[in-house]
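Okay, got some structures for you below.
Every number in this text was worked out from the coordinates using simple rules, so none of it is lab data. What you see is a predicted model; the values in this text were computed from it and never measured. Cβ atoms are built from the backbone, for glycine too; each structure is taken alone.
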Structure I
Amino acid sequence: MNTAQTLGVEPTPLALLLLGRDADPASERGVDCPGDLPAASDPDLVERARAAKARLGDRVFVLGHHYQRDEVIQFADVTGDSFKLARDAAARPEAEYIVFCGVHFMAESADILTSDAQRVVLPDLAAGCSMADMATGEQVAEAWDVLTEAGVAADTVPVTYMNSSADIKAFTGRHGGTVCTSSNARRALEWAFAQRPEGAGRVLFLPDQHLGRNTAVRDLGMSLDDCVVYNPHRPNGGLTADQLRNARMILWRGHCSVHGRFSLDSVNEVRARIPGVQVLVHPECKHEVVSAADHVGSTEHIIRMLDAAPAGSKWAIGTELNLVRRLADRYAPEGKEIVFLDRTVCFCSTMNRIDLPHLVWALESLADGRVVNRIQVDTETERYAKVALERMLALP
């Protein structure tokens, strides 16, 4: 029985397509990955990756997000969440090439934080993020106009989640706001509200409504009535001027396609199936799921909690399946039972665009002196995005 079956999930044909078991050249968006590469499981491909990485030596630094496949993670010099990896890249100025095995917004952040002499490479340009794509610069500028017309923009501080494009980070920097991660969202919101007279300020939280709502209600003690959802596809966001004036949290209508799949039924089902199980979920999950869970935290928090858990404990984890599967394998020898919270497969399809064939292609190209799939943020956007990121770094 394979690990996915052990975790209680089965991949569907659609999931296999999304995981790259088939090809869709039209979706590659300019990536020319040679078609003669062997399958990812072919030992020759593993050896080619090792050889290319050895040829590059210290000139290359490979970053691997927690949600990446094992076949890719094995070549990562460091692993972590998006912001940790971007900082790790910035801490390696001697590396000429940063190969980011993650998604587009993460590579953008690495480019913003690294020096001009370093080049950031994303092995597959189709590795995007559905959440980040739910807020465009044009939409957010239009929303700010709506807030201005309602007379609330001056009292509003924008806070954007790390999982956003460089354009959104730059907008936040221009308008006096900051960036946050899932681990420091509370500190970011406390900072934002402190920028305005007590009781007078509000936050525009981009682009994940669930992280914003969960942080405001669970951590800051607000009520659900303090939160409104701005829908960029409706006139004026679907909100009246009075609703905007009375809100403390204006939440962008965005979400994570992975974490949004978990439901209250998932929690109830796993509790009935595994007596004594502890439910641990990511704060990008819906509010009712977070409220029903035993523990809530970022990917790094999830890893630390399972590491400290006693032998024989039982856990149902609500986050991306690659990470849950890896943790289940890691802690099985210690007698920790770790299962996936939902019965259906829940890989991040765009993260899984980064496979071994694309990584080999990127590394071999760099070793041959050809820079492929470079991610480069323009100077003006980088300037203001860095302002927002630096405000986050300065948070207590």
Structure II
Amino acid sequence: MAADKAKQKDNTVAGSGQDAKPLRHGYTTGSCAAAAAKAALTALILQEAQTAATIHLPIGEDVTFEIVRCEFGAERAEAEVIKDGGDDPDATHGARIIAEVSWTRQLGVEIDGGVGVGRVTKPGLPVAVGQAAINPVPRKMIRAAAASVLNQFELERGVRVVISVPDGEEIAKKTLNARLGILGGISILGTRGIVVPFSTAAYKASVAQAISVAATCGCEHVVLSTGGRSEKYGMEMYPELPEEAFVEMGDFVGFALTQCRKRGIRKVTLVGMMGKFSKVAQGVMMVHSKSAPIDFGFLSQVALAAGASQEQASAVLDANTAALVGDWMQEWGHTGFFKLLCAYCCEAGLREVGGGIELETVIIAMKGNLLGHASVSAP
């Protein structure tokens, strides 16, 4: 983890008033890899174990990382950093990031991935097929860290850096890597060097990459789901589509639709449940529970339009969940409610991206059964 003397940045919990607590920023796998590489190269040159390494982050700050293990010999050295995700830890929080450094005959810094770092097998990612899944910014950081050490000791030698993550293959099961065609481990990521607490940047980046892979693989129809259960339904609905066509967008409906539009996807199917899609129907395109509350007044109006009585519509106003409203609509026989809601979702989505695609919306129940479906095309 970053040493105590490292400069820590804070965020404040939104909406927490005077009791707001500062939130620690964490550090990306790319930053950890660069720090480990710098420590390993320094150990190789000095033949001395290193306990810390300071690197320059892309955001313009210097941060010192603790080196939890450092071993060296005449021809190679190895250093290890434990990844600290800050107060918004992701799947890689606590991962062991190891850099092994050795000399090469050719000048320059050669970078590769070892155990637990994935290999790219599909086009559409920022790293070429066949290469280790170490993204461009982390590669640049590793090269800069190595160059700073060589310059410090006035050496002109070639260096090979191999980044490993011992538990990377297991950690990768918690990520979208397999869907993206990154096999055998995690990706070494990061564009800023830090992980912002409760930020959406990392997940949005993974969604954008997944849609990029789908488009590059020739998918003209993409199925966007809000979660695992809805994705499973989408796969059963469209068994003929390749795996790349299914993207778990989470709460980022508008962002995912915009990415599909930019990538030239012709048809998009949205699959999700009542709660989130009742928001989309109103034009709310970021559907996290904290982004906007369920508007039961809106659902009451939709119920009326679907044939509900005034008494039933009044009951909807007092409902405590969107799922309960869905249960009532089924119980009262107003199944047209779901089709209407789906149509509103399609219209709102098309407004969001400015048309140009065919948009389909599918709403399913918690048990995985179909509630409603609608499709709208726009020029």
Given 24 as the derived value for relative contact order in percent (Cα under 8 Å, 6 or more apart), which of the supplied structures I, II does it correspond to? I
If Rg and Dmax of the Cα atoms in Å is calculated from each of I, II, which structure is the one that comes out at 24.7, 83? II
Using the calculated result 1.00 for FRET efficiency 1/(1 + (r/R0)^6) of positions 65 and 305 (r between Cβ atoms, R0 = 41 Å, to 0.05), pick out the matching structure from I, II. I
